Structures are given as structure tokens and as C-alpha cells.
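Q: Right after this note come the structures.
Read-outs throughout are calculated quantities, based only on the coordinates presented, and are distinct from any laboratory measurement. None of these values were measured; they are calculated from a predicted model. Cβ atoms are built from the backbone, for glycine too; each structure is taken alone.
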Structure P
Amino acid sequence: MASETHSGQGSGLEFHPMDQFIVKPLFGDGPVGMFTVTNVTLWMAISVLAVVLLLIVGTSRRAIVPSRSQSVAELAYGFVYKMIEDVAGKDGLKYFPYIMTLFMFVLFSNVLGLIPSAFTTTSHIAVTAVLAMGVFLTVTILGFVKNGAAFLGLFWVSSAPLALRPVLALIELISYFVRPVSHSIRLAGNMMAGHAVLKVFAGFAASALIAPFAIGAITAMYALELLVACVQAYVFTILTCVYLKDALHPSH
């Protein structure tokens, strides 16, 4: 019986892909409470620090011939500015600081999570849900402040036949309140899935027989994950711009 148990344990996985998403306290081994400083806290702070270094410190000595950090900061600035202008219109540009902050935080959180032994904060629904709820509440309040009761026109499809309008209004209302759910799960799900796959390939690399194939797969996955990290930051931001457009111009 003992030998069977031992062999059963030996045939199990030697690695656990989901362990990398465990929230752990930085100091001690106690339970994680509301005010516990954890690995999530650390890497969120590093992400914020990286954004500050790039956008403030990196552009403090602005020059006609820009440095590398100034070039990257200007590219990010122009990219987000053009995105807001194209999607939300000129009226949306006054909310540029908020959207730029969101984009840079999500981008740096995604990219820094690719560093070995780092923690990807945007792989946790608790983090992305707060970001998504912040966007949802902001655009909803803004919609009522800017338009008053006319904001409800967002749910009333005036171009549809009169008999269908109440049904479509209900569908629009449900889809509106589902926005923060899809907004947060999309980002967290993509980041978690990619990192779990990377961990699986890393576990296979321990086998001498398939190590060359596993290392090649890890290299390809890292390139793909870098692309996904940037794309997901873009998707999160452009959806924020779409929601902002609905708040500023709610009529169908």
C-alpha cells in the first residue's frame, strides 16, 4: 500500500502552474488581511513607479532631439491622445489624464509581469474589477451630469420599431451593467491564461528529452505574451473610450 501511494505521488505533476497567482504577504507567513502588504502590493507599486519614471523623470530634460525615454513617453502620449480623439471625439480629450493613467498602469503591470519571478497584478480579477468599476462609475456619473435624464436615451433605440423598443431597452440595460464584468474578466483571463501556459512549458523544460522543444516553445510564448500584454492594455483603454463616448453622446 505504501509503495502504491509513493508511486501515485511520484506520477503527479512536479510543477503547479497556478501557484504563481497566489497572493502572499511580503513579511511573515500569516493570513492576508485588508491592510496586509503582499506581493500584489509590491508589484503594483513597482508599476506605478515605472510609469512615474518614464513620464515624469524620463521627460524632465526635454530636448528637440529626444532621449529614448522621452521618445517612448511621447509615443505613448500621442497614441492615447489620438485614440481618445478618434473614438470619443474632441469632447473626450479633457478626460485624457484619467485614460492615459489607466493605459500606462495596465501596460506596465502586464509587461512587468513577464519578468521571471514577478507577479502579474492584472491577472487577478480583484485588481481588474476595481479598474473596471472605476471606469463604469465614472462614465455613468458623467453621463447623468452632462446629459441629465437624456442619458437614458442610451437604452432607447429610437430607430427600431415601436413594439421592439421596450425589449431592446431591457437588453441594452442588461448589457450596460454587464460592462464592468466583461471589461475586467477579459484582461484578467488573458493574462492568467498566458502565464499559466508559460509555466507549463517551463515545467516540461526540466526533462532532458524534450527540453529543446520546450525552450523553443517558451521563447515563442514570451514573444506572444509580450504582444498580448500590449494588446490587452490597448483593448482595455479603447473600451474605456467607447464607454466615455456613450456618456458624452448617449443617443442612438
Structure Q
Amino acid sequence: MSRFSLQGRTALVTGGARGCGLAFARGLAEAGANVAIFDVIPPEAEFEAIATECGVRTAYYKVDVSSEESLDAGFGAFQTDFDNALDICVPCAGINRHQPFLEFTYADHAALLGVNVLGVHMTAQRAARQMIANGTQKGSIVLVASMASHIAVRSQLCSAYCGSKGAVRAMCPAIAKELAQYNIRVNSISPGYVRTEMTAAFPHLVEEWKRDAMNGRLAEPEDIMGACVFLASDASSYMTGSDIVVDGGVTKW
């Protein structure tokens, strides 16, 4: 079990104020990592408790990952506060738009891509630069895609979201190839239906989502946590460029 330990490592999670991002932050902290989060909203009280409960250092930075200026400022502050330490990055920040394909506007699509694709890509890039600069030998970047990158989500109107998450999954092996020489692994996670603020907007679909899953329930954010800790740790040291689907079997019927 020592291969799952993240003791002495530093992690950054975007979108870490709530939902899956917050669960990832807690999971990494429980495994021993110091954890910083970027988000546009203040973190939930649960994040404030992580430092005491897990005996690690935590920090929150207000950052909009779709803004180059905000992202650079966030990384600058994070680098200063944590002495340039960084071993793990989880670009989790994401948004959705429930709109028909024929009615989707250019502006709405651009805004979604700004967070879900550019935000992920540029976060990973800046994290990799920081890892290379500090000479980490345990670098791990865990991109957050979605089962929507594998299938059409029949219960929702989310063509742009599916496309954005497909881009995240597609960029993963290409980035992994380039960063392997720096001892940085890059993998992705594709969650299914998870009970978060994003899915709370569709209470009328919950029963259908439960039926879609082989195990008959929605995931809690903590159900996705283990895959993130695994990919961040030495337990997955021979994995790079891969995607782990954690969807209750939805894509496997």
C-alpha cells in the first residue's frame, strides 16, 4: 500500500471548491499530499477542514482557468507560496450547456471550450513547466474527461460538452508522449453520472440515469476519488496516455 502514498508531494486541483474537484483534493490530501486548489468560487467548508484532518498544507486561489491572465497570476502566487513545488496536477474545472445542437450559439460554445479545453490544456502546460523546473521525478497530470467523450448522452442536449471532453481525452496521449522524457505521466479519468452541482440541475433525469448504470445508482464524488489517487501515485507508475472510465457500467451495456 506504500505505493499509493503521496507523502511529501504537492498537488494542484482546478475546480477544487466543490464536487469532484473537492473530492479529488481530499483524496490526494488523505494520501499525504499538500493540496492547492484553483476555482472561481470560494471553497466549501469541507476544504477548510482538510488541512487539520489530514495533516497537510492547503491553499485556495481564485482563478478563472479560461483567462490566461488569471491562470498566470494563480500559478505565480502558487509557485511563490509553495516554493515552486508541484508533483501532481488535476485540471478538473469544467462547465456544461444544456442546449440543442441546432440552437447552440458561437459565444456559448466558445465559453465552454475556454474552460473545458483551453483551461485544461493551459493548466496542464503550466503545471508541466513547473514540474520540469523543480525537477520532480514523480510527475503526474490527471486530466478530467467524461464518459461523454465515449458516447452520446441520450438524456441530455450536450453536443458541445461531448466534443469538449472528447478533446480532453484525445489530448491526453499526445501530451503524455511529449512529457515522458521529463518523468511526468499524463492520464485521464472519464466519470459517469456523478451527484454534483452540475447534475443537480437535472433532477428529473436522476431515475433515468440510475437505470442507465449497471449498479443502479449515481456516483458520489468520493466514488471517483480512488481513480485520481491511483493515477497520481506510484501504484500507476507504468501508466501514461491512458483513460480510466468510472461510470457504473453505463458505456458497457
Structure R
Amino acid sequence: MPNNSIQVKGLQKSYKQLHVLKGVDFEVERGNIFALLGSNGAGKTTIVKILTTLLKQDSGTATVNGFDVVSKSENVRQSISLTGQFAAVDEILTGRENLIMIAKLRHLKNPRQVADDLLKRFGLTDAADRRVSTYSGGMRRRLDLAMSLVGKPQLIFLDEPTTGLDPEARIEVWKIVKELAVGGTTVFLTTQYLEEAEQLADRIAILHEGRIIANGTLAELKKLLPPAKVEYVEKQPTLEETFLAIIGKKEKK
């Protein structure tokens, strides 16, 4: 089993005249939380779609869990899970029924036991037999994440998973993501919330104008800035300041 869950080299993708990806290179180490940052339209979701076999690149290569995303797409799909910006849950069914349905689709033995275990893990046991239409936004997102873990995928893609959630629900999701990584699951996270990447990521890559222009730990990215300004006390740059400086923008005063 390779040490890297994801390897991307020279990835390019265009939509007619719009050149979205212009030669993207990065690696994601197994068991890490990797955050991909970028402005709207930077190409984050395009990368996720290519890595999850939903879209084919124009050129370059990408392997996920050791499988080429084009020639071994079925193997890739069997070893990953994808959670999008909006919870993909059936509101007519109960939380338990949603999980049982996914377990059956994955041809797992004892789907009810699988559902019960995940309901307990995600703190949804008391709401297990309620229709999902009665769930709060945070509960739906927890159920969505639980459904993503049916079958114990080696790698989970979270495409802006806390969009639209209130601060309390967002913190709940952060806790779950951290637990996933501790349990050995590799997490590929795209987000526009810089604090989210700062809280969660082992490594952070910044995608700007179709290219990865910075990639490293939070500490490594901060070293790309000038020394901390000294006013009354030393002020260390935040990830937001680092992000804006790297892509060549100035903060609004």
C-alpha cells in the first residue's frame, strides 16, 4: 500500500475557452487531513470531481489509494467516499433507514448493526427513528458524514462540508473530522473558511488561477510572510493574512 493516498501530477482541465486547471501537482499523505484552499472559481470542486472519477482531466495523472482515476476508476470508487456541500440524505426516511439503505447498497453484512454503530458514534441514537425532515442542519450533516463512512472507506472527500452551518454545528463537524483522522482515515477537505483549515489540516495547499502556489504545514506557510510585526506585542500572522498575501491580495482596511 503506497504511503500517499493521493498523487497528482500535471493536472489540466478546461471548459471550452476557460482554462480551470493549468498543471496542478500535489500529494496527500495517508492518514492526514489535507485542506485545499481557494477563492470561488479557483478549481477546487473540479479537482474533487476528477479525483472521485466524476470528471476526466484533459491531461496529467492522478492516483487515489494507488489506483489511476481513469483506468482504475471502479477501484477508486470502492475505496473512497464523497460528501458534498449539501447533505445528501433522504428526508422521507429516518436516520436509521438512510444508513441501512447505504449499507445494503454497499452489500455489507448486518446492515442494521452497521447503522446502529454509526448512529451511536455520531450521537444520533435518540433521533434514529425520526424522519430526517425533522433534523436540524447539524444533525443532517452528522448523518451525511455517517453515511459517508458506511463500509469504512480509506479516504473521504469533504467538499466544503460546513457551508451554511451555524458555529455550533460547524464545531461538531470539526470534531468528527479530527476523529476520522485519528482513526486512520485520510481526509481531503476543500473549504473557504480559513479558520476551518487552520483548526483541522495537517497540510494546506492554496489553489490560485489554476495552479497550486503554496503547499505545506500552517507553520511553513506562515514563514512565507515577512517577520511578524511588533507593535506592543509580537503579532503572528493568521492563516487568513497568509492566504491573502500569498495570492497577492491586500486586506481591506
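Q: Kindly point out which one of P, Q, R the value 0.75 was derived from, the read-out being FRET efficiency 1/(1 + (r/R0)^6) of positions 51 and 235 (r between Cβ atoms, R0 = 30 Å, to 0.05).
A: That value comes from structure Q.
Q: Can you say which of P, Q, R returns 40, 26, 18 when semi-axes √(5λ) of the Cα gyration tensor in Å is computed?
A: P
Q: For which of the structures P, Q, R does the calculation of helix-only ellipticity at 222 nm (-39500 (n - 2.57) for each DSSP H run of 4 or more, over all residues; to 500) return -9500?
A: So the calculation was done on R.
Q: Assuming 29, 16, 10 is semi-axes √(5λ) of the Cα gyration tensor in Å, for residues 43-162 alone as calculated from a single structure, say which of P, Q, R it is.
A: On the way: P: 33, 21, 12; Q: 31, 17, 14; R: 29, 16, 10.
Answer by label: R.
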